Structure I
Amino acid sequence: MPNGLDEILILSSQHDFDEQIKELRRAIVRATLWQADDPRCSQLEDIAQAVIRDGDAAVARYTEKFDGVRLRPQEFRVSHAELEKAFSQVDAGLLKSIRQAIDNVRRYQGEIFVGNCPGLSKHPGIRYTPINRVGICVPGASAPLPSTVIMTAVPARVAGVKEIAIVSPPRYEGSVHPVILAVCHELGIDEVYRIGGAQAVIALASGTETIRRVWKVVGPGNQWVQMAKRRVFGAVDIDSVAGPSEVLIVANDHAHPAWVAADMLSQAEHDPGSSLLFTDSPTLARNVLREIERQVGSLHRSEATLKCLRMYSKIAVFEDMEKVILGANDIAPEHLEIQCGSESRQIAGRILDAGAIFIGDYTPVAVGDYWAGPSHTLPTGSTAKFYSPLSSNDFVKSTSIIEYDRAMLAKAAGDIIRLAQTEGLDAHARSVEIRQKNGL
């Protein structure tokens, strides 16, 4: 195939090197969030108001409009028989892999769960309880994503969430892809709705005649799904507002160009997806570029992948590894791979902002996407500077527990009264004073 990708290779000696990287980040943000004057903002608000006002009828209207599937409200929910049928048809080898992935995620999420840490779970001043009911968005447009069910529902189960409602658009023969249904059945989730998009998010957050309200909405999806999640945040909790999937690879001359290229392509094929290589080696950069051009033609989604490479990807050659590390921390990527030979672990220790870090030549992003245990639901678009990966700890909330006896209140009374009076809150002060007058 013709080269055509030289434009994605940039060198620190170029006068606009920094600006090209900044513009790339701006492009990714634009692919995530709408500007206030974007007409889609008002369209989303119309959808939200319609679903809040008309409930199931609005969900049905928008499902027919956007997905081309006409459903009656009683057909929203996938029946138990359909779940069982989908499960019975899963290939034995695939089912074995699904079960092992579930076990891996369950074990890891249990090990990091705050409820299993005695120093916290048994502290008398705080109580952790699971969110009672959550909703999970599972994409179903370009390909089935059963791994999303595993990476969101298993952490919720580990946290003790009792009720999980899953929504997924009816893109497979007017319903949800059978592999997604099979994973739901394996996890004991029988509340699955064949609806998606903004209308599904609003329905989960506000409730309809057939869909009971949830208290947290998580999971990936297109811009409509993510902007709807932002719209409902505050009425319910969300995981984050996620944008295009992204990887930043930090590599030096020890890296294998073909492997780095394959890892970049694995994110660009998401459409949209962003792939960055930050290196101090011009030789590696050129070799990776040639490998990308060689490998992309063999992909099923080669055209879409090429588009994402041109729009959201760069191979950037920095002056030295110090500047590579500074650049990586500035980007704060969703996935950060480090392929620097024996220096990989040491460099990983200097990365402060990333959703997930993959250390060494044998740890591609796919290991985290499907297998290792941490959730693949990660912060994107530099939000790793303040957001964290989804985990079992995101499905619990804490309650402060405070209990004073007479002596304890007597000891603190003067200070509490003084602080309350300073703020002009006489009733606060009096609530302590009245107890002093009654024998403290």
Structure II
Amino acid sequence: MKICIIGTGYVGLVTGSCFADMGNDVICVDKDKHKIALLEAGEVSIYEPGLTDLVRRNHEKGRLRFTTDLSDSVKQSLILFIAVGTPQDENGSADLSHVLEVARDIGRAMDGYKIVVDKSTVPVGTADRVREVVGKETTHQFDVVSNPEFLKEGAAVEDFMRPERVIIGTDDVRVAEIMKELYSPFTRTGNPILIMDTRSAELTKYAANAFLATKISFMNEMANLCDRLGANIEWVRKGIGSDSRIGPKFLFPGVGFGGSCFPKDLTAIARTARENDFSLSILDAVMEVNKRQRSVLIEKVLDHFKGDITGKMFAVWGLSFKPNTDDIREAPSIEIVSALLKAGARISAFDPVAMENFRRVFPDQVRYVEDAYDALTDADGLLLVTEWNEFRNPDFERLKELMKTPLIFDGRNQYSRREMQLMDITYYCIGKPREA
């Protein structure tokens, strides 16, 4: 099929390269000339495992092209995916200005029937607005589809190639069949393609993220309760996760969720509810718990040093909001580092891929190193904030030699307290008793 992807950010580039890999003719459009030039040269500015090879392979085969010419790309394609950003507005709602601008440009460029697909995460009712905007600019027939993405940063290519489900929002049987044909190579193992109305499709994306965020905040609350009761959150997690109605995923406590999706989507759906005279009390609590959870690790640091960390040096391992991405949007590390600096501490930080992005937030206040162990030199304590694989089994004897004090604040519960005790390392984590 002939496909146009408008927006070469995270969602757009993954979507375009994966469709091209299945033999489709894909044009990726972006108004950023520099970004397009880099992509044509095979350079991908987004860190995502497997994405660079996918882009280069399909570009070399001629199935994946890049351009700034939206009008010509629309004319060449049948299916037009809108994959531009929907940043959070000042009032908490999703900013649809980019989506609607693209819709307007599509309408002006159309020379025949097109299928316009909302791939960006958008509020309920956006498909109706896109339909209205396009319709004002053209007399040609078209359909609007809601096709929300469910890509996890760090596993996006795998998620697209082997989706657990594909959501198609449309009321037109013919359009549904075209979209099912497009996605059929990705669902050969039998995972469903669900056809529903556009509003239900739009809400499904928000509802999924809201529910996952709720599981995380619930477990963080249980972990904090465990700290007070002397219970072990690991046993609690295994106990409830073995219940098939609950499941084991998203039950790991820590310093809270971040990234570009959960915080923004929860805020947006809560805003949508208020605009319709309804209060999502559960989600208000989820966001409050997540905000409060950022301070848990800092409180443990301050308690250990009796409230005074002036001049203390802390190593921070992990700056991205999760492993396998360089994304620091809403990352817990930002608030944690900010709190440490405000309290008079010094910071030496390492992350495998996110340091350049973090440097834009803290250009001079943080010392950045090229190796995890370099951050430990003369450190008074180590804070593990992001659970990258390379932090899971470090050389603890080397750690003890480098640090001024063998002291770990584990924000992801990666290590065994018992093993730390045997190695004479003072260890703090979240929701585990001292003897665990």
Structure III
Amino acid sequence: MAELSILHVAHDHPDWTPGGTEIVAHDLARAMDARPGVGARLLVTATSLQRPGAAPGTLQAMGEDFVLCTGLYDRFTMLRGDGPDWIASLGRVIDAASPDVVHFHGVDRIGAEAVAAVKRHAPGCRIVMTLHDYQLICPNDGLMLTTDEGARCGAAQPDRCGRCYPGIPAARHALRQAHLLALLRPVDQFVAPSAFLRDKFVAWGLDASRIRLIPNAVATGVESCREPASRARRNRFAFFGGIARHKGVLVLLDAAARLAGGGADIGLTLHGGLGWADAAFRASFGAALAAASPLAQHLGPYDRRDTLALMRRADWIVTPSIWWENAPLVILEARAAGRPVICSGVGGMAEMVEDGVTGLHVQPGDAAALADAMAKAADDPDLWARLAGAQPAVSHQSHVAAHLDLYRGLLERVAA
């Protein structure tokens, strides 16, 4: 029997949705389970899209993982509305895993009340929660972008939130915040992958002493990635991630169209799927891609196991997000591949990429500035060599060890 048992809980599985939260939760569970004396399991939720016909609350297996099927979920309150059967299923998972620590990677879809449900079923276990995004703070999918203009929002305030959602009184936004903070009281320790996100949650109402800063890491190594032969010009750019407005892809394609119009000798590839993008955005993306042709190409979804090899085909990775990214894994993957990043100089991106040292910053949403940065990068091979050579080391094992130290510290504190 393992000396330390961990249950990781995430809102999705990377086989279905290869997002940062899903990957971090999955890879942490697998890496921990491989360590002597540690047992780790993963519980993910699934909607009818992944498990058609399954009744809400149904518990299923997916290899070593547990799958909890969900139904009605209120994205505003972050509470479940599909009956109580899921509580019994969650109890069965806890009984099977016998966790010393339950590590939530957010509460989206499983519901914020799951924290209390775990505490009631296993009062002796410790609860950890990683704050991967701003879902708790912002009802606009956690983007902290205004719903009218798409401008970055500095903080969640009832009056300001009421302007984004005129049909919801400011008082309800205040109650939402108070209710969620109350539901999170049983959490023993929060984890923030970036200082920027930590500070946002402190401003929202969490006690700073309850938040531990542990930067993210990627489990993928670089051993299988062969470095292409050195070239005189480093003029190949690539984007990786979901094709979405908040990811800045329209800004990137605007920059590429400007470069194409000036006859620039560069190439841009976009790797990622459109997912559940609406028709309006799909039309905008198609038009922007056509305007940037033939300089830009959209190659569609990719297998995350191929990420580093694909990145090595490019010279620069561009992360032009217009929202407050927390700690995007694409930057860590680029670092592992030895590729400098051109990113928006805000949020966790600015924290991860040092301007002029490990990458380049641009003003978010400024296509002209991004085009200038890309042209400068393509024309200066010495700049590329200097930035590529300055990429910090990547250690997933240190990331795992930091979490295990956190768990053991919480358990020792209880024992004392």
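Data overview
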{"quantity": "Per distance in nm of label points 7 Å out along Cα→Cβ at positions 243 and 331, the highest-valued of structures I, II, III", "calculated": "II"}
{"quantity": "With FRET efficiency 1/(1 + (r/R0)^6) of positions 123 and 171 (r between Cβ atoms, R0 = 35 Å, to 0.05) derived as 1.00, matching label from I, II, III", "calculated": "II"}
{"quantity": "Distance in nm of label points 7 Å out along Cα→Cβ at positions 59 and 299 - highest-scoring structure of I, II, III", "calculated": "II"}
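All of the numbers you see were taken from the coordinates with simple rules; none came from a lab. Because the structure is predicted, anything quoted here is derived from the model rather than measured. Cβ atoms are built from the backbone, for glycine too; each structure is taken alone.
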